[in-house]
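Asks: I've put the structures underneath this note.
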Structure I
Amino acid sequence: MPDLATAYLDDGRIKEAIEMLEHVVAVRKRTLAEDDHSRLTSEHELARAYLDDRRIKEAIEILEHVVAVEKRTLAEDDHSRLTSEHELARAYLDDRRIKEAIEMLEHVVALARAYLDDRRIKEAIEILEHVVAVRKRTLAEDDDSRLTSEHELARAYLDDRRIKEAIEMFKHVVAVRKRTLAEDDHSRLASEGWLTYALHKSSGGIP
């Protein structure tokens, strides 16, 4: 039944998905432990359905509970935990709780880095594009958190052979850091090094 509810959700049949998921969650609350993976998964899916239905407060209430349980029971870099945190950040953003969304996204960037290390590049890009979009709307251009996520996204584009996009983003990060950081600053030097690498790759100098 949860798989069918997810299919309904993906098909835009939100009301039907919610009705089904509310039933599943109610049953699992009565029969499974609070930290049971199946129970948490169905709660997460119900929250996602509520978000799609613009029932943001209800989604946040569920996701805060899921994240709290997973913080107690799962490793910091666990995929399920990071996915829930990403979803909660999205919910906070929808609710205009910008500061809380940013704090949550700080941790979510770790998921993207883990995906990059695991060569799950498309998933890393999807997460980083979301993080960068949020930070562009909420942080100053020279904010270190914003620049760091842009740098990571540029690296992901490079790994995905989207070299033109990588160069464009690296150029922006380098330009800002040249204005704001010392010549020998580690972050500035790292971005300049990656830009040089991307330009060489673009010209065919690096396979």
Structure II
Amino acid sequence: MTSTLFSFLFPHPDLAERYSRSFHAEPQKVIYEFRGWKDSARVLYIQKGIFQIEVLQHSRWHPIDLVLQDQFLGIESFLENREEWKGIHYRVKSLTEGEGCLIKKHYFLDHMYANPKVFFALVEQLTRGLLHHQYIAYRQVGELTKDVVHYLNQLVESGGFYPQNGQVVLPKEINTKVIAEHLHTSEKQLHEAIKVLEAEHILKQKYRSFILQADS
């Protein structure tokens, strides 16, 4: 769906050149930083790669979410009152090589309002993210093994990865450190959960990559 939305936004190359700026990112590169008290809001479209959203807290960047291909970022663009931007400070960093573009806010919003499909697709994406964060807040009383499977399945369902022979091979950048940070647990606890999942033949590691059973 998102690729179709992108085609709708830029039916001609000259429009993309005028109202957006493409980028190519090497791994571990910050491709966007938004400081609400001084920056103008823009919409990001991720065309390829795995990216991480980080927020600044106590002089340290903390990861809060992963962003995969065919996803939009920049929900602060939907706030009409600029005063509400002031407390927002985040950045987007590439975990793998990737590509995307920055789209001018007003151009994007004009097209979103003109096409209900664009609007509902974005509502669906935002709702999925909200449910994810609500679950993370609740997960502290749940079993970590279930949380790991739930989280990895969310990544798969986002459209970035596809099963082959009943298995999904995740990129090596989705490692224990990244998973532990996003599940707000320690790597030691995560390793214990992974051992359980390996014994149950739900998850395994091979050549530094996690392999998830597609029907888990």
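Asks: Given a value of 3.5 for distance in nm of label points 7 Å out along Cα→Cβ at positions 127 and 167, calculated from one of I, II, which structure does it belong to?
Replies: II
Asks: Given structures I, II, which gives the highest value for distance in nm of label points 7 Å out along Cα→Cβ at positions 31 and 183?
Replies: Once distance in nm of label points 7 Å out along Cα→Cβ at positions 31 and 183 is worked out for each structure, I has the highest.
Asks: If relative contact order in percent (Cα under 8 Å, 6 or more apart) computes to 21, which of I, II did it come from?
Replies: Corresponding structure: II.
Asks: Determine which structure produced the value 19.5 for mean count of other Cβ atoms within 10 Å over residues 39-46, calculated from the coordinates; the candidates are I, II.
Replies: Traced to structure II.
Asks: Quick one: distance in nm of label points 7 Å out along Cα→Cβ at positions 55 and 71 came out at 2.5 when computed from one of I, II, so which one is it?
Replies: Computed on structure I.
Asks: Can you tell which of I, II yields -11500 when helix-only ellipticity at 222 nm (-39500 (n - 2.57) for each DSSP H run of 4 or more, over all residues; to 500) is derived from it?
Replies: The correct label is II.
Asks: Taking log10 I(q)/I(0) by the Debye sum over Cα atoms at q = 0.07 Å⁻¹ from the coordinates of each of I, II, which one would give -0.24?
Replies: Considering all the candidates, the number was obtained from II.
Asks: Can you spot which of I, II the value 2.0 was calculated from, given it is distance in nm of label points 7 Å out along Cα→Cβ at positions 7 and 87?
Replies: Structure I accounts for this read-out.
Asks: Once mean projected area of the Cα convex hull in nm², for residues 63-110 alone is calculated for every structure in I, II, which label goes with the largest value?
Replies: II
Bear in mind that the values in this text are calculations on the coordinates, not laboratory data. None of these values were measured; they are calculated from a predicted model. Cβ atoms are built from the backbone, for glycine too; each structure is taken alone.
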